[in-house]
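Presented below are the structures under discussion, each in the form of structure tokens.
Taken together, the values in this text are just the output of simple stated rules run on the coordinates, not laboratory data. In this text the structure is predicted, and so the values were computed from the model without any measurement. Cβ atoms are built from the backbone, for glycine too; each structure is taken alone.
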Structure 1
Amino acid sequence: MLSESDLIRYERQIMLDGIGIKGQEKLKFSKVLIAGIGGLGSPAAYYLAAAGVGTIGLADFDEVSLSNLNRQILHRTSDVGRLKVDSAAEKLSLLNPNVKINKHNIKLTAGNIADEVKDYDVIIDAADNFETRFLINDSCYFLQKPVVEGAVCGFEGILMTIVPGKTPCYRCLYPDLPKGEPFKGIIGMTAGMIGSLQAFEAVKLLLGIGEPLLGRLLIFDGLNASFRVIDWSKKRNCPFCGENAIVKNSAEI
């Protein structure tokens, strides 16, 4: 199933007991959708392509701007004004031409998200707004799609992995859409750290190795160079996964 070129390209990770030939073949036939090709999505996409995930979907409707470039490492100064999906697909194909890149140049909405995520094995939520995060959580809950959720702010970031039916969902952490303007300040390395870990979590899910962040929340503090992992559980009153859930199907979202 792996070509001679594949065996050379992925030699160092094939050596690992948790991967090997069979694991690499599994990655080759896996599909991951990345929602948002910015500060988080850029490193996540780059490392997944480098690892040999066979199909990577890029969902973003925005264009590259100069202010993106301190953290969105898939894009260059010459890409300013281009669609992010075009810029990102070009870089990923140069890195690994054997990976299939699907470009979803659309804004995710309640009307289209089911069609966009249905063919993927894992969804990486790298969106930059709460509305899209809630949409991804809610839709993937009913579609039974695992979501690797990451968020960053300033020098800090958080990471969690959501598997419907097994873990708390995003609404267990944020029951309602937060009000007010989100803080926009960020240093690029924070996004690089969390985006890379999102890719790692996705690979763990695809291969069934290690201990993904199921029912656990990772908190990264860049200024203090510290990681903290805390347990979190389903909320009894969560409208989606709680004991008396009031949302029963995707039509009610």
Structure 2
Amino acid sequence: MTKYPGITLDHVMASGTLPEFYDYATVPIDYTKNGKSEKTNEECNEIEKFNMRYFWDGGLLSNTPFRELLQAHEDYWVNVEGADKIPDLEVYIANLHPSKIDSCIPPMNRDGVKDRQNDITFCDRNSHYDESIAHLISNYKKFVTQMKDLAMRAISKSNDTQLQKEFENILMTPITTKDSRYDSRRYKDLLKGQFKLTGVFRVERKNDADDVFGKTADFTLETIKQLIEKGEHDAMNVFI
């Protein structure tokens, strides 16, 4: 078995597990250590224990990982594919927790208050700001790229070797970062990885006055069918 098999069922389960309702979701650090072994069961269990990472629902940290998606899109095409031009990106966000309630009076009973607290905790709070920042950074990159090209043309016409050297030194200046992945990057590398965010479509679940605190643990067939129908209806309203 490959050491990194890509996204597996383990990862899917880890993305939506709350230990207060279910057991911890685990994902092996190295899938090759899960194969058959001549070691005793006790020794194997000890190896497996240290080979596992334990997860909670990612929504507790970042329920709408919009900025992480944008960075992953850039990193993949630049670092993995080595592409000179990154494909444009269109994003679809399904917000399963209503960001607003229809009533001007908030819920007053404990169950309703806890339900609203969960919705506020898990709803999409950051993607609008992240989208604005993504467009701003894209505009900055376009501006700096155009200024760089203008400076290069001007230096070329003047045939000033000293100015050319100073300009190249600026481009080779190391960037300031706390992320070891980018320690080797220079100013010139900041101009790479431009792509256009062509659109962000948000489908949001509507507020239901009959919702209860434990709705996230309701996986009955009837509820799932109702959620599918409501989701399709909400999605059609967005796209139409």
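At-a-glance table
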read-out	value
Which of 1, 2 yields 27, 22, 19 [semi-axes √(5λ) of the Cα gyration tensor in Å, calculated]	1
Structure from which 0.95 was derived, FRET efficiency 1/(1 + (r/R0)^6) of positions 146 and 186 (r between Cβ atoms, R0 = 30 Å, to 0.05), options 1, 2	2
Value 185, calculated as volume of the Cα convex hull per residue in Å³, for residues 26-105 alone, assigned to which of 1, 2	2
Among 1, 2, structure where mean count of other Cβ atoms within 10 Å over residues 130-137 as derived comes to 19.6	1
Top of 1, 2 by distance in nm of label points 7 Å out along Cα→Cβ at positions 122 and 210, largest first	2
Answer label among 1, 2 for the case where relative contact order in percent (Cα under 8 Å, 6 or more apart), calculated from the coordinates, equals 19	1
Of the structures 1, 2, the one that -9500 was derived from, the read-out being helix-only ellipticity at 222 nm (-39500 (n - 2.57) for each DSSP H run of 4 or more, over all residues; to 500)	1
Winner on distance in nm of label points 7 Å out along Cα→Cβ at positions 58 and 178 once structures 1, 2 are ranked, highest first	1
